[in-house]
Structure 1
Amino acid sequence: MKVVDRNNRIMEVELDKKLIAIKQVGAVEMKTIGILTGGGDCPGLNAVIRSVVKAGTSNGLTVWGIKNGFGGLIENEFIQLLPEQISGLLPRGGTILGTTNRDNPFNYRVSRDIAHGEDQSPRAMQNLRDRGIETLLVVGGDGSLRIAYEFWQKYKLPIVGIPKTIDNDLPETERTFGFDTAVSIATEALDRLHTTAESHHRCMILEVMGRYAGWIALHAGIAGGADCILIPEIPFMLEAIAAKIQQRRNQGKQFSIVVVAEGAYPVGGEMTIARVVAGSTDTIRLGGIGNKLAARIEEELGIESRCTVLGHLQRGGSPTAYDRILATRYGAAAVKAVLAGNTGTMVALQANSIVTVPISSVVGKPRLVPVDHELILAGRSIGVSFGD
């Protein structure tokens with residue numbers, strides 16, 4: 001018995017040593033994290049911040065918020081986020097931290113009057129060190145995550161990305177939060193345009209956001225009963241649109257609804273650029289295709305046509321229940337990744353589960369609508385024209 005007892009004690013000591021070794025070389029113990037929101041604003045940003053603070057502080061982490069995106073990282077605009085500061089954030093639109101899509105630390109313009117920027121990333125890194133921030137959570141779309149990836153590459157800064165954009169155009173994830181809210185707003189707009197189009201026998205066109213991807217137009221168009229859905233992935237022909245409108249008139253339907261993504265363009269043509277913004281992570285601002293299309297339809301068919309540009313209404317207001325839940329899941333998963341030392345990653349939705357993917361697999365690879373997507377096939381089967 002005495003020998004057995006002694007052996008048991010030795011084995012326990014060895015097990016304890018192994019556990020200590022695993023803790024040292026395995027999951028990295030993080031005590032202080034930072035979070036910033038970059039790029040365009042989006043419903044659900046505050047829900048993510050709330051989730052990160054709740055999950056982080058309950059696991060003993062100190063959470064610093066960085067104001068105004070990467071600009072605040074350079075200008076040393078930090079605020080410690082405590083549980084009492086996030087009360088009521090879940091249904092609130094926008095972001096309490098502020099955001100911008102103009103400030104790139106690797107090409108930072110100190111003044112808007114300066115044509116070219118300079119590398120301010122060492123300054124940003126020093127500000128993180130001064131706060132004791134070991135890991136940075138970046139909530140953003142393609143532009144913001146591209147900058148985050150550069151910090152990961154150049155400085156080995158532990159990064160966890162959280163996918164946010166109403167455009168839903170990030171790869172490796174089935175949904176970005178903010179998309180569902182934008183689609184809901186666009187669908188409601190189509191419902192409202194339907195009644196005035198029918199009353200005045202007009203062709204009503206709704207131009208929606210989405211940049212180079214047609215996800216918003218496709219989903220809202222199907223949900224809102226649009227007769228024509230025009231997306232960047234399928235260049236359109238005016239003749240096909242006119243044929244659909246004329247077909248409806250022949251059937252006694254004196255009005256038509258067209259939803260067009262801001263990046264849609266005609267066969268052999270180009271996207272319509274509204275303006276160019278110097279210093280932005282994405283300098284091109286699309287817009288104006290809806291009004292062009294309305295003028296051409298009036299010219300070709302003699303049908304009174306009107307265009308409504310939904311614009312930033314898609315970004316504002318309270319997030320839908322789906323986006324609140326998804327944002328909360330993403331925030332909690334990001335903290336979990338930090339605690340596990342699983343950095344250089346982005347949290348993502350795949351098969352309705354939250355996973356992590358390498359951030360390198362995300363940047364610079366927009367997720368476009370496949371031309372054989374199930375929703376497109378469903379739309380064609382019920383008579384929707386995609387302009388081709």
Structure 2
Amino acid sequence: MSNYRIPFNKPCLSGMEMTYIAQAVQNGHISGDGPFSRKCHAWLENAFGVPKVLLTTSCTHALELAAFLLDLKPGDEVITPAFTFVSTINAFVIRGARPVFADIRRDTLNLDEKQLEKLISPRTRAILVVHYAGVGCEMDTILDIAQRHHLPVIEDNAHGLFGRYRGRALGTFGCLATQSFHETKNITCGEGGALLINDPQYIERAEILREKGTNRSRFFRGQVDKYTWVDFGSSYLPSDVLAAFLYAQLEAHQTIQEKRRRIWQTYYTGLSEWAEENRICLPYVPPHCEQPHHMFYLLLPGLAQRQAFIEHMKQRGILAVFHYLPLNVSEMGQRYGGRPGDCPVTEEISDRLVRLPLYNDLSEDDLDYILEAVRSFRP
């Protein structure tokens with residue numbers, strides 16, 4: 001149990017999770033791709049107009065499937081923002097690819113599309129974008145560059161379920177996209193993810209790779225009379241118990257999203273004047289983007305002030321946390337040619353950013369207490 005009065009995150013129930021888990025057990029099929037897995041697949045496909053969705057055991061595994069599907073070879077390059085979680089690029093590195101780190105924009109903290117083209121080389125095989133905090137990258141420009149260079153775009157949409165860019169759902173722009181259902185995400189099953197396949201040419205092979213390299217999915221559709229080993233692969237199927245939990249959350253998504261919107265807006269309204277007085281930046285959402293209210297962060301003037309703020313909140317029983325460390329200066333990042341100074345905005349933002357608690361069970365009293373604590377801080 002947390003020692004904090006208000007932890008950073010707390011998994012929340014929508015109401016039907018335990019009922020559906022009991023149903024999954026009663027169904028007698030609690031391994032992967034059972035009845036609730038199929039319900040989740042259909043729900044996500046219908047909600048976002050995606051040709052095929054496949055649940056996975058994590059967003060990391062969904063990214064690994066994407067890397068497999070691109071048939072990357074050792075020495076191939078993949079462009080990725082330096083400001084992201086290690087899973088984003090690790091999935092491609094284990095296939096032998098070399099990361100090429102891109103810096104981020106100062107406003108949305110997304111990959112800076114103005115720097116993208118100069119990073120493309122004859123070895124570039126993919127562009128990997130991350131919709132930070134669920135705010136869409138500048139996909140018009142990125143897709144235009146990718147098409148001119150005949151490169152696939154992969155979306156790491158771990159933060160962005162229900163986010164939109166120019167009215168279109170995030171996760172539907174790239175040929176492949178990934179989702180996270182980790183316990184820190186808006187919609188969760190504890191640990192889980194999904195691969196969204198927007199280009200139908202990848203569907204059949206994705207099913208094979210996900211099913212240990214067998215054509216088992218074709219067997220269950222009655223397309224073959226037995227299934228066998230036809231490709232490499234692994235086991236990426238989550239239990240139907242997890243899918244049952246997830247389906248309950250998907251059904252309740254409107255309620256979940258509205259609670260998060262209210263909390264995010266309370267922070268923004270309650271902190272705007274304080275932030276302006278103290279040279280602190282609040283999240284920026286461009287007018288053409290609709291965010292899913294995944295996180296609320298502050299950008300303090302510098303590292304010393306950020307650390308002082310975290311300690312200030314800790315003394316009041318509130319857990320506020322920093323986020324990504326720049327991948328280009330990490331031990332592994334430097335093995336692949338990354339160097340301090342390569343991504344100056346990323347390196348600066350990483351030192352300044354702190355996230356406030358944001359979960360569905362935050363009460364009005366909790367929010368008032370957090371706001372009072374934040375506003376009592378002077379950098």
Structure 3
Amino acid sequence: MKNEKMYDIDFNRPTIVGKELFYISQAIHEGHSAGDAAFTKKCHAYLEQALQVPRVLLTTSCTHALEMSALLLDIQPGDEVIVPSFTFVSTPNAFVLRGAKPVFVDIRPDTLNMDETKLEQLITERTRAIVPVHYAGVGCEMDTICAIASKYNIPIVEDNAHGLFGKYKGRYLGTFGTFATQSFHETKNFICGEGGALIINDSRCIERAEIIREKGTNRSRFFRGQVDKYTWVDIGSSFLISDLLAAFLYAQLEARDEIQAKRQKIWHYYNDHLQDWAEGKGVQLPTVPAHCEQSYHMFYMLLPSLEYRQALISHLKARGILAVFHYLPLNLSDMGRKYGGRAGDCPVTEDVSDRLLRLPFYNDLEEADLACVVQAIKEFDPWYSPLAS
């Protein structure tokens with residue numbers, strides 16, 4: 001092997017952008033570090049105002065926000081929920097926990113979002129929810145999805161883990177469904193280690209959401225002075241995020257413009273500098289329709305084959321650059337097969353999953369690092385690789 005230069009470029013690196021540590025210290029000194037204290041309320045207010053939605057509730061994870069949506073929709077054993085096969089396990093799992101059957105829909109070959117043309121044929125009398133996932137922060141075709149959902153009176157739950165502040169036709173992602181869920185995991189644009197949020201777009205669901213989130217009690221009404229004591233009134237669990245994590249998150253939200261500007265610059269650097277190479281190698285770069293404003297969550301490439309991808313991963317790793325694949329088809333997983341998933345059900349998902357590669361992407365990734373990644377990719381020879389030697 002040639003004497004190649006080694007780099008130290010992670011796939012992801014959590015970053016501090018402002019007053020995170022100061023706000024955490026402030027929360028501790030004020031003696032209120034449990035859920036729904038000052039910084040949790042600040043985050044709620046910020047997101048409600050920014051997105052212009054009736055209510056936002058922080059949760060311990062996007063997974064828990066999805067589980068709350070399943071509880072709010074009163075999902076029962078035997079119900080069906082339509083989800084893309086190309087997503088994280090939390091998307092169907094939240095509904096499976098309530099006894100529902102996941103029905104897997106394939107994705108579009110361009111945006112890798114739910115294929116809206118395949119949706120209506122999957123609806124049955126048991127369908128209780130449609131869960132579009134805005135992959136990479138690029139909006140699904142919500143006009144069509146909403147029209148189908150309205151026709152059959154089926155609620156939409158948007159899994160918007162990738163898409164905070166992205167837009168579809170000028171409207172924020174997460175504001176189309178009855179509910180939407182957000183993630184603040186350390187791999188997302190805005191982080192607090194682990195965290196999430198439930199966006200409630202139907203005001204009629206707010207009070208019950210507060211009860212479910214507070215272990216099935218009407219504790220929120222008690223703190224507002226609406227009742228003189230609180231008690232157990234419904235099912236629920238402990239979905240409240242610590243105010244220490246909310247303090248970290250609030251500092252990130254305050255730096256929204258700075259974070260998004262950095263991520264936009266990173267995305268465009270990759271796109272601009274890899275465009276000619278990709279066209280010459282038969283590699284597909286991300287598709288962002290003109291009517292979508294992406295969130296700049298990730299940058300990926302669709303390579304010609306599984307072998308090509310694995311060889312490129314090894315090539316980059318040998319140079320100290322960590323690039324990774326993404327979701328495996330859920331219809332082919334052990335649990336997916338248990339619910340009737342079969343090979344060939346979602347052909348685009350099954351193909352894309354083998355060929356997709358995500359490049360390093362985090363807020364303080366410098367242009368010099370980006371140049372190293374791009375150069376290493378352009379130097380790749382699929383006929384001479386660690387796998388081939």
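Upon calculation of mean count of other Cβ atoms within 10 Å over residues 49-56 from the atomic coordinates, which of the structures 1, 2, 3 produces 15.5? Answer by label: 3.
Looking at structures 1, 2, 3, which one was mean count of other Cβ atoms within 10 Å over residues 137-144 calculated from, given that it came out as 28.0? Computing mean count of other Cβ atoms within 10 Å over residues 137-144 on every structure in 1, 2, 3 gives 28.0 only for 1.
Any read-out appearing in this document is the output of simple, stated calculations on the displayed coordinates, not a laboratory observation. Here the structure is a predicted model, which means the values were calculated and not measured. Cβ atoms are built from the backbone, for glycine too; each structure is taken alone.
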